[in-house]
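Readers should treat all values here as calculations from the given coordinates under stated rules, not as data from a laboratory. As the structure is a prediction and not an experimental result, all values here were calculated from the model. Cβ atoms are built from the backbone, for glycine too; each structure is taken alone.
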Structure P
Amino acid sequence: MHNEPWQVYSNNGASLSGHSADKGEINKNPSLIVGASHVWIWRENNGTTELLLQKRSASVKSWPGYYDISTAGHIDANESPIETAVREAEEEVGLGINADDLYFVFSLRASIRDTEFDWVYLYKLTNDAQFRFEDGEVESLEWVTLEEFQERISDTSKNKIVPHGDPYFALLLMNLRRII
């Protein structure tokens, strides 16, 4: 499990150089803004586009047992969003990603918590990767078609999908369809 202090950001999304806070400080001080990198892994499978969902472990504190982003994590102090994306893919599912193969799609203030900026990337998987998850955060992985994904996000509570919000999911799907 990764336990570095997280990078702190200003209200306009700029990284505050030299400013970081650990999770305890962030929970105590709601004015601290942190960042996270999200990587949605996708592939073409027999002419169908599929997204990889991670099922969060029952032992994690936030959204246990819910389906979520392929890989994601908070940005460590003095780390860039893209460095975090690469690190989290390796830590959470054992996937080595070259930063040049990530496709930046958008960044926005998180709808789940107003004190977080999310940088969102797409990564096209072009081989049969052997995933592994040993850090205890991920219970399982599931490939779903775009149609299945759209159906699931239509009722995040019923379908146990972490509710990143309609604008987030609309931007994700629009950008994914644009690059397919």
Structure Q
Amino acid sequence: MPSPADIVLLPDAGPLITLAYADSLDLLFRPGWTVALVDMVLHEVTRNQTPTSEKIARLVETHKLPVLPTKISQRYQQDLSANVVAPRKSNLGELAIQEAMNDFALESPPRTGVFLFEDHKIARVSFLVPDNCRKVSTRAFLLFLEQKGWLASAAEIERKAVLAGRTFSSLRFPP
């Protein structure tokens, strides 16, 4: 079993934005895991001035978070530089995280990755992760922290994010 420091938390844009709205980005560090961002997600959350972009940029700088390079981001940047008409933007952060997790699986020994997501489409079976990686929703992560005693109330974090203006993804149950 890996030690907490050997586990890498890879948050997608949604959880970063939600936690920034709740002024709770520090929660990413509570389990003692390494926190890293893939380059495409960092670009997504900081390319425009938003209510959370500066908070997230400051988090990366303050904690000197590793930024993992991906071919997805490299290709996106090449398309931008070449003035390709409307380079694809949707799901690039998720694809970049998937690429990073696949790279983890090829290491010896493989690193454990935890993909923190908010988009419920990612919860589908078709979004595959290697055996050494996990995908966890923002809500599940907050509940995990609460159950471990590292957070007083998961619901309070959600409430703070919503009150600050975040449209938090709603739970959807199959019919």
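If Cα extents along the principal axes in Å comes out at 48, 33, 33 when worked out from the coordinates, which of P, Q was used? So the calculation was done on P.
Given a value of -12500 for helix-only ellipticity at 222 nm (-39500 (n - 2.57) for each DSSP H run of 4 or more, over all residues; to 500), point me to the structure among P, Q it was derived from. Considering all the candidates, the number was obtained from Q. Taking relative contact order in percent (Cα under 8 Å, 6 or more apart) as the criterion, the largest value within structures P, Q is that of Q. For the read-out FRET efficiency 1/(1 + (r/R0)^6) of positions 101 and 157 (r between Cβ atoms, R0 = 35 Å, to 0.05), a value of 0.55 was computed from one structure; give its label from P, Q. Label of the source structure: P.
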